[in-house]
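Peer 1: Structures given as C-alpha cells follow.
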Structure P
Amino acid sequence: MKAMVLHGICSLAENKTPLEMTDLPDPVPGEKEVLLRVLACGVCHTELDEIEGRTPPPRFPIVLGHEVVGRVEEVGSRADRLRIGDRVGVGWIFWACGKCAYCLANNENLCEQFRATGRDANGGYAEYMVVPEDFAFKVPDVFSDSEAAPLFCAGAIGYRSLRLTGIEDGGSLGLTGFGASAHLVLKMARYRYPNSKIFVFARSEKERKFAQELGAVWAGDTEEMSPQRLDYIIDTTPVWKPIVEALKNLKPGGRLVVNAIRKEELDKDYLLRLDYPAHLWLEKEIKSVANVARRDIGEFLELASQIPIVPEVQEFSLQDANRALMELKERKIRGAKVLRIGA
C-alpha cells in the first residue's frame, strides 16, 4: 500500500517535506481488529506536534493521521461488531486497557495505557490501516467521507471541551483561535445553547469574518477586549499568548478550557506577563482537555448528524499531505484540511 511516512523528528522551518511517500505491506488485522480501506483522513495540528517533537511518536517510521474514515475490508477472527462494507471512523483514541478505574468510568482518555492513532499505532495517511473494532465508529450517512473525517478529532475534542466548560444556556462563550475545531464548536454551541452569545478571538481577519458568517456576535483580535466579560472561553490555539489574553476577558468565577495536547515554545515568554490580580484572581479557573474518550466520539456523532454539523473542508490528495501540513503550520486555514485517499 501507499503511505506518507514520517521517519523522524524535524523542524518544519527547515524541512517542508517531512513525510515521504512509501510502499508498505498491507496490514493484517488481529483477532479483535478490522482492516480499513482508508477513504479520507483529516489533517490536525497534533500532526505538527508529532513531527516537531512536542508529542513525539515512540518509534519510527510511523504513519500519521487520526481523523480517519474508511470502509471495512476484512475482520479479525473474533471481531463480531462490524461487518465487511461498513463505513467507520477512527479518532485519536486507538486503544485503552478497558480495566482501570478511568476506563470503567468511561474516561478512557485518562487511561495510563492509552494508545493514540497515528502516534502509537499507524494511522490514516495511508491506503489501509487496522484498528481494534471497539474503537471504530459507524459514520452517519448524512456526511460525505471528507465531511466526516474532521468530526473524529476536531469535532469530538470540541464537544468534550464544550462539555467541560459546564456551560448553561444563556451563558456567554468565547472561542480563542478559529480553525478546524472552533468552527465546529461554534455550530454546536449555537444549536445546543440558542440563548448564548458567542465571541471569537482570532489573529486572522479571514478567520474573524468566517466566525461572524457562522453566527458569532463579535470577532476581534487575540489581544482585544471583548464587549463584555465572558462566562466561558475555549482555547484551541497551539501557543501561549491566547491563554493569557483570554484570562483577562473572563468574568469572576469564569472557566477557561484549554484544548491542546502541547503548546509551542515560540512565545513561552508570554507567560511572564501572567499577572495574578489581572488574570487569575476572583476564582477564575483553567481546565485542560486530555484527548477524547469513546463516549465523546459517539455522542458527538449523534449530535452532529441531528443538527447536522457539516464541516467546511479543503481536500488534498495523499501525496499532497506535506503541502496541507505546511498550510496548517502557516495558518492558512478555513475550516478543516482533509486528505482524500480512496474512492
Structure Q
Amino acid sequence: MKALMKAMVLESNGGPLVEADRDVPAVQSGHILIKISHCGVCRTDLHIVDNELPEPKLPLVPGHEIVGTVVEIGAQEAVGNQAKDKTQSFKVGDRVGVPWLGSTCGHCRWCIRGKENLCDNAKFTGYTLDGGYAEYCLADARFCFHIPDGYDDAKAAPLLCAGLIGYRSYKMCGDAQKIGIYGFGAAAHIIAQVAANERREIYAFVRPQDNDARSLAMNLGCKWAGDSDGASPEKLDAAIIFAPVGKLVPYALSNLDKAGKLILGGIHMSDLPAMPYEILWQERSIKSVTNLTRADAAEFFEKAAQFNINCSVTVYPLQRANDALSDLRAGKFTGAAVLRV
C-alpha cells in the first residue's frame, strides 16, 4: 500500500483549494523527496488560484517557497551533463529549500546563454509541477538550495521567492542609490533590508492609509514612506513595482530622475494605462523581471546570511491555505504569509 499525505489541491481554475489525501511522490533519478515543514504563500499562488496565469497543471498542489528536510534521494547519475557545476549536493536529513524555478532543459538558446530564467522548456514549482501545500514534495536536486543557518523554517520560506525575485529586481536597478518600492509586501520588506545594509536609500510607496505597511517600511530602514499615488520627496534613480497594479506605472515614472530605471517585479500585472510620452522621455526605461536563476539564489543567500534579514511572517496551518490566500488578496497582513505543515 502506498503511503498517503495531506495536501491542499487546486482542482479547477478559480479554486478554492480542496484538502485531499494523495500518494506520497515516488523518488525519481536526479530528484530528492522532501518532508515539508513550511511553505510560503506567494502572490503568484494567488494569481494561479484566481486564474490569472494560463494553463496551470490541474489538479495542482500550489506553493513554491518550500522549506523541509530531505528524506530520500534518487539516483544521481541521471543528472547528466546539464549544469554540473550548479548541481547541489544533499544527504538525507539536510534542510533544503525549493524555489519557483523547478527545472530547465539546459540546451535551449537561453540556457546556453546563461539565462535559464528564460528557458523555453522550464518547469515551475507549484504551477506546472506539484508544490509545497502538502506534507511531501518531489524536486529536482539541481534546483534546490541549502538554507542559510540562522533562519527558522517559517522565516526562511519567504526567501525562496519573495527574496529571490525581489533580489533579481533589485539587481536590475544597477548602481541606483535612491530606489522607490511600490507595494510593500513580502518581497519589498526583504529587499529593503538588503538595500539598507548596502547603504542605499529606499522610498516606500504604500496604499493610502496603510499605516501598518508604512510603519514596517520605516522600521526596516527606509528613508521615507508615503502614498503610492503621491510624489516622491526626491527624484529616484530607480523604482521597483511589486504590486500587480498597472496604474502605478505612470506614478513611478513621474518620480524617476533622468535615465531612471523602472523595474516591474511581478509575474502578472493589470493593464498599463495610457500615459504621456513625456514621463518616459529623457532615457527613462521600463523592464520586466522573469523568474530567477540559480546564480541569483547563490548571491542572495550569501547576502541573507551576511545581513541576517528578518522576515516578518504570519503563520497559518496547512488546512487554512484558502484563508491565507484570501487575507493576502485583501492585504490583511504585512510581510509574508507562511503555511505550517
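Peer 1: Could you figure out which one of P, Q the value 0.65 for FRET efficiency 1/(1 + (r/R0)^6) of positions 8 and 104 (r between Cβ atoms, R0 = 41 Å, to 0.05) was computed from?
Peer 2: On the way: P: 0.65; Q: 0.95.
Structure of origin is P.
Peer 1: For distance in nm of label points 7 Å out along Cα→Cβ at positions 40 and 272, which structure out of P, Q has the highest calculated value?
Peer 2: Once distance in nm of label points 7 Å out along Cα→Cβ at positions 40 and 272 is worked out for each structure, P has the highest.
Peer 1: Comparing distance in nm of label points 7 Å out along Cα→Cβ at positions 192 and 312 across P, Q, which is largest?
Peer 2: Once distance in nm of label points 7 Å out along Cα→Cβ at positions 192 and 312 is worked out for each structure, P has the highest.
Peer 1: Tell me which of P, Q gives 4.3 when you compute distance in nm of label points 7 Å out along Cα→Cβ at positions 72 and 168.
Peer 2: Of the options listed, only P reproduces it.
Peer 1: So mean count of other Cβ atoms within 10 Å over residues 96-103, computed for just one structure, reads 15.4; which one of P, Q is that?
Peer 2: This figure was derived from P.
Peer 1: Identify the structure, out of P, Q, from whose coordinates Cα extents along the principal axes in Å, for residues 144-239 alone was calculated to give 39, 29, 25.
Peer 2: P
Bear in mind these aren't lab numbers, they're just calculated from the coordinates by the rules spelled out. Note that the structure is a prediction, hence the values are computed from the model and not measured. Cβ atoms are built from the backbone, for glycine too; each structure is taken alone.
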